[in-house]
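Structures given as structure tokens follow.
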Structure I
Amino acid sequence: MTSQKRWNADQIPDQNGRVFVVTGANSGLGLATTRALARKNAQVILAVRDEAKGHEAVADLTDERPGARLEVRRLDLSDMESVRAFADRLKSDGVRPDVLINNAGVMAPPRTLTDQGVEVQFAANHLGHFALTSLLLDLMAGSEDPRVVSVTSTNHRQAKIFFDDLTGEQKYSPMGYYNQSKLANAVFGWELHRRLTAAGSPVRSVLAHPGYTATNLQTNGTVGMVKLLFGRILLPLAQSPDQGALPQLYAATAPDARGGELYGPDGMGELRGAPKRVQLAPRAAEPETCSRLWQLSEQLTGVRFALPAAA
């Protein structure tokens, strides 16, 4: 494998003619990802919940790079109707994405349920991306080098899926349920890789995590000690969004990024640095956990992947 130690955004191959969908693209890691892709001539669809903020981001990006091919489309990942509407509109408009970067996230809010009765972090961080991927997979399969990038966190290694208390009704912890959603991202990315491989699909499922990066996740929506610790005390130690986005950019564009692998920063504790292959938590690849979460996700979203379960 080519060494990734000093890989940076300048090494992204030219992306002219390729279409990327980036969720949560109006700020933080999503905006940094979009900026880097635009600089390499990609067409990027900014899938955002707040269209006004999306258009503000596009205005800033086109000031920097006139002629950049950027488009804002509304997507609320916590609402399955919005996810379906987003996918239906892409299909009706004849848009065929080459790469889907499942980047958007909610971090450590007070206990909140969606209109469908699902805990909001599990809904937005995992279920919305699960459904979106399912609904776009057929469009992507005909592309050259199609990829799905699932963005997780180092926190997935200390997490568990609360199958018996999925909504936190019995005992809710903002960070515990954030960690649950990040483990779900990792399980999904790995299990998707296994199923794609079993089906002989050309789509690569690759995983990435950003390390510790200064974004609005730490300051918007978080509560109590979580907000104080990550939004103030430790924030000076965080890397910039442009640096934090490198692992997901590597996963999305590097020729030697491999399906089923997780890429994160190469620095101490994987908190910062250039992208390299890092260890996926063994729990994320447990067949029982993968199968149970997959079936539960299909049930809660009402979508099914036309892929065989891997042996």
Structure II
Amino acid sequence: MHSKRWRYGIAPLIIAYLIFFVFPQFTFLIVSVFKSTGPGSFDSVVTFANYRAIAGDGYFTRAIVNTLELSALTGIGSVVLAFPVAYAIAHSARYGRALFALVVGVMFSSAVALALGWQTLLGASGAFNRVLLGLGVLSSPLPVGSNFAAIVVGTVHGAIPVAVLGLLPACEAIPARQLEASIGLGASQWRTFWSVIVPQTYRSALSIALIVFATTTSVFTTPALLGGGRVALVSLAIRDQLLTVFDYPKSAALSAILIVLTLAITALAKSIIRTRRVKKHAPSASESALAGAAS
């Protein structure tokens, strides 16, 4: 009875999702197989010319590669930087609450404000270059603004709160007695991290990295502000095709390619993780032989 009630309760949400999200997205993607006949117009003849044009255009292929690279770096970088923060929140009675409040505050901050802040810091006359020039480390400003590196910094910063909140339950699940026992037996902090903490949290870390990867593929505000229009990304290319060229079929084709690549890479990564998990828990040949002999 409880299961039926749960199904009936969630049914309206599923219907609303299909009507307001899936159907419009599917309708837009269907446009990708039509041919543009002018700004904002297209015919009803099915063709794959848009996909061939994208595959043969160096700008679009570079945008796809840059997008996948940005998403991968953001997923890895955010999880690596978020891990110690999540662990401190879970196991530090002194700083845990303050760190949690700081993470939540950053998560609810405007993406525009965060990007403009990094734009100010990384500019030629920003605080980053001024400090290095003042210390004599540099003789001229370092070009760290309006490029791919600046976008990576901004997207990693924006993704860290999501990664922290995703890793927090896994870090809280680690018993403090295990850490105390490891240190009591003479293990260093680094050995404790790799032998006790990582084996219990790496699956959560990989899952969060995949979530960040998938969400970063479509990020727009941060690349638009920190890239200065110099970095080709799929999200920016879709914007240009929609609002500048008014080529709706090509923008839909770019969207379809991005969705397919994101789903394929995510499915492949999950398959690899699942395969490694099965191999790890599968009995060895000797164990199977002993089990057969015992039976």
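Points to keep in mind about this one:
- Once mean count of other Cβ atoms within 10 Å over residues 129-136 is computed for every structure in I, II, the highest value turns out to be that of I.
- Comparing FRET efficiency 1/(1 + (r/R0)^6) of positions 9 and 257 (r between Cβ atoms, R0 = 30 Å, to 0.05) across structures I, II, the highest figure is found for I.
- Which of I, II yields 26.6 [mean count of other Cβ atoms within 10 Å over residues 97-104, calculated]: I
- Read-out volume of the Cα convex hull per residue in Å³, computed value 268, structure in I, II: II
- At a computed 19 (relative contact order in percent (Cα under 8 Å, 6 or more apart)), which of I, II: I
- Here helix-only ellipticity at 222 nm (-39500 (n - 2.57) for each DSSP H run of 4 or more, over all residues; to 500) was derived from just one of the structures I, II, and that gives -11000; the source is I.
- Which entry (I, II) yields the derived value 19.9 for mean count of other Cβ atoms within 10 Å over residues 65-72: II
- Ranking I, II by Cα Rg over 2.2 N^0.38 Å, for residues 25-160 alone, the structure that comes out highest: II
Read the figures in this text as sums done on the coordinates, not as results from a lab. Every value quoted in this text rests on a predicted model; they were computed, and no experiment measured them. Cβ atoms are built from the backbone, for glycine too; each structure is taken alone.
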